[in-house]
Structure 1
Amino acid sequence: MAHLQSSIGTMFNTDRMSGVSLKHFAQRIEALGVKTLWLPELFGREPFATAAHVLAATTELRVATGIANVYARDATAAAAGARTLAELSSGRFILGLGVSNAGLAKARGHRWESPVEKLRDYVHAVRSAEISVPGDYEPEIHVAAHGPKMLTALADSVDGISTFLQTPNHTAETRQKIGASVSLNVTQMCLPSSDPEEARRLSRRALGFYVGLDYYHRAWRKLGFDDDDFADGGSDRLVDALVAWGAPETISERLAEHYDAGATEIVVIPLNPAGGTEPQLQLLEALTS
């Protein structure tokens, strides 16, 4: 198995777990050596409150919002929540931010704004918010960014950049754009299934929502994909590029490609070939051993 020198994080829809199961899951991945648990913001649990639950149940695991929607709360509220969690966890909380998409912003009752300006101004407002919290724990701010305009606007004002559903070539290009001083978190869907037909079927199911989004099409076109790759749930070529499937050794090799391209942390989405609400802990065990 390829040796991974970068840290391993994980992202999973923990909204489907009970509170007790989530606590045990966090403690288990902490014991495995997973560095960071990234909590999505969907239409389930509030991620800051969920982060507090996880941080209280662990001692070393970092917890990040992955990614908190800037339309869901104002910048002062985000700053207060982040600084509170950072203080109470001795610095283990990371504030991950993103603009989400126009449809979800509208569903929340907001008017969609220019993504670059919205995120840049929001980060500045979080940084400058006058919040009185004991201690000197200033939370790291990481932002979801794929395109060159977003990277140029944000790289100098954040601690980390997070990418999602991209290739090692994109990781290399991103590292070149942001320089060496900014963390680069690369989120990678991983599926421990060695049957090509079944692996691609399950991968298409996991990718289904994203393959229909224009802004992912724009990013993927820059990597050499075209409209034919976005039809019928995604071509084999696209699926194989976005989802690392196969034996753990094969998956580890893909993660090593991202590391060699400049990733600081590789955020594994451990897809379960059996379905259900449980993550693939056996895969995380293999990748961290």
Structure 2
Amino acid sequence: MIIVTGTKRSGTSMWMQLLQAAGFPPIGDAFPRDWETTLKDANPAGFWESELRRGIFYQTNPDPKTGTYLFPEQTERLAVKVFIPGLLKTDRAFIGKVVATIRPWRQYLSSVNRLYVIEREAQEARRKDPDRPLPPPVVMSPIVEWWVENFSLISDIVTRRYPFYMVAYDSVLDAPEETLHAVFGWLGEGDADAAIRKVEPGLRTQDRESRAEVREEEDSLEPEVIEVFDALYDLVLKQAPLEQAFVDRLNQTNEALGPRIEEAVKAVGAARLERKRFMEAQRKPGID
């Protein structure tokens, strides 16, 4: 398979649209479930997601609903979106080539926060009883999520050594001809010109470093951590080689962020417990 991967809001949907335009059959739907009426503002051209976004492994293949099994040799030209945690679980036999997309952490922070607002507004719109509270959200600290997933992706690439092309989000929108000809040249097939015509720079909704939440998050990070975050994106943007010295810096940064990562994981666990208790309380019959 041709796997598109990245964090949420990193351009994975955009890449699925580009691959489809170039002639690669996609797995998934543009708007799964009710997303066309609830989340379309987040991705007007579609998400192209399936259950395989969680990974291609024993829990998703064969399909738990239909029993259909995907064979590696039958899916070589299919394009599928698999988020980074799912790629880490994906059986190596299904990893043909990986197109990984990364977004600057400041843009990601603004974009994912906007997504959470859209999701919450959709929940509000669907709520039949205005007096009934919504369940508490369960979300990871965006900056921790951005770091952990991208660091995990690089670690997985280094370990399992599958063919990959890592692309900066901005390079697709700012230099589509150069970027897409390079990527499709690496893939060895696909109509790059058709994909280029599909690029819509106007859909970028987040300006760089413009929001208060970004400045607040930046103030909470050590300068050396910010430097590595920026250097990681710059490395991909310039298509520079990943040298051992920089890998060492990534490992050191991950170690330094250990307490913050642990705190974020604990917060998610507490939020899940709170949500479980909330849902159980909602199911209990009222007391007169």
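Starting from the value 14.1: which structure in 1, 2 was mean count of other Cβ atoms within 10 Å over residues 253-260 calculated from? Only one of 1, 2 returns 14.1 for mean count of other Cβ atoms within 10 Å over residues 253-260, namely 2.
Assign the value -0.47, -0.71, -1.00, calculated as log10 I(q)/I(0) by the Debye sum over Cα atoms at q = 0.09, 0.11, 0.13 Å⁻¹, to the correct structure from 1, 2.
On the way: 1: -0.40, -0.62, -0.89; 2: -0.47, -0.71, -1.00.
The value was obtained from structure 2.
Which one of 1, 2 has volume of the Cα convex hull per residue in Å³, for residues 61-100 alone, as calculated from the coordinates, equal to 85? Source structure for this number: 2. Here P(r) over Cα pairs in 5 Å bins from 0, in percent, for residues 77-180 alone was derived from just one of the structures 1, 2, and that gives 2, 12, 20, 20, 19, 15, 10, 3, 0; the source is 1.
One of 1, 2 was used to compute helix-only ellipticity at 222 nm (-39500 (n - 2.57) for each DSSP H run of 4 or more, over all residues; to 500), and the result was -13500. Which label is that? Walk me through the numbers on the way to the answer.
Working: 1: -13500; 2: -16000.
Of the options listed, only 1 reproduces it.
Source structure of the calculated read-out (mean count of other Cβ atoms within 10 Å over residues 117-124, 13.4) within 1, 2: 2.
Given 0.35 as the derived value for FRET efficiency 1/(1 + (r/R0)^6) of positions 197 and 221 (r between Cβ atoms, R0 = 35 Å, to 0.05), which of the supplied structures 1, 2 does it correspond to? Answer for the origin of the read-out: 2.
Where a number appears in this text, it was derived from the coordinates with a stated rule and is not lab data. Remember, it's a predicted structure, so these values are computed and weren't measured experimentally. Cβ atoms are built from the backbone, for glycine too; each structure is taken alone.
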